[in-house]
Structure I
Amino acid sequence: MALVIIFLFGIGNFAVHRAVMESGHPLLGQIAFRAQGLGRRIAFVSELLILIAALALALNGYPAVVWAYGIYSLLNIGSAWLILTGRI
């Protein structure tokens, strides 16, 4: 069950990550490297590596990683909400 929860959180993380990257927010212009092609790929690969690490830890008997990845995901969703709604 932990793997399913982490995987679903991972899908959410990728969705909000993509939404922020495609939003055209001025904040992305200030960090031009990350907003461009190679920077986006690096950002998505780092998101994938975090997801794989969380899945591997959960698979190897570390159930607390579900809470850690859940908190990480909620922080991602919260920051994406702030950016996408123009509060930042």
Structure II
Amino acid sequence: MKRILVACGNGIATSTVVATKIREAASERNLPVTVNQCKLMEVESMASDYDLVVTSGQFGGTVTVPVVTAISLLTGIGEDETIEEIMNFVKQ
């Protein structure tokens, strides 16, 4: 099971939208995932416990796991491509 950390400014509003879309996409594909949320400022201290970090804002930190910027999951523009990028990480 892949572990995904979703981060936004406060760890509540937009990360909830993004996390829900990731869970739904994984469920539709029968892919097991664990999705947790945090604030952007917490990413560097938490990322090592996850396989992938997905952000709904600009992340300028350094982590050892892949990071996907998922603003498209909020705007709808390029949403399908971003979901596929995330699901490809989950499949690995």
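FYI, it's all coordinate maths here, none of it is from the lab. Computed from a prediction, not measured in an experiment: that's the story for all the values here. Cβ atoms are built from the backbone, for glycine too; each structure is taken alone.
Computed quantities for the displayed model
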item	result
Highest-scoring label, criterion being mean count of other Cβ atoms within 10 Å over residues 3-10, among I, II	II
Parent structure of the calculated result 42, 27, 14, given that Cα extents along the principal axes in Å is the read-out and I, II the choices	I
With relative contact order in percent (Cα under 8 Å, 6 or more apart) derived as 47, matching label from I, II	I
Source structure (of I, II) for helix-only ellipticity at 222 nm (-39500 (n - 2.57) for each DSSP H run of 4 or more, over all residues; to 500), computed value -11500	II
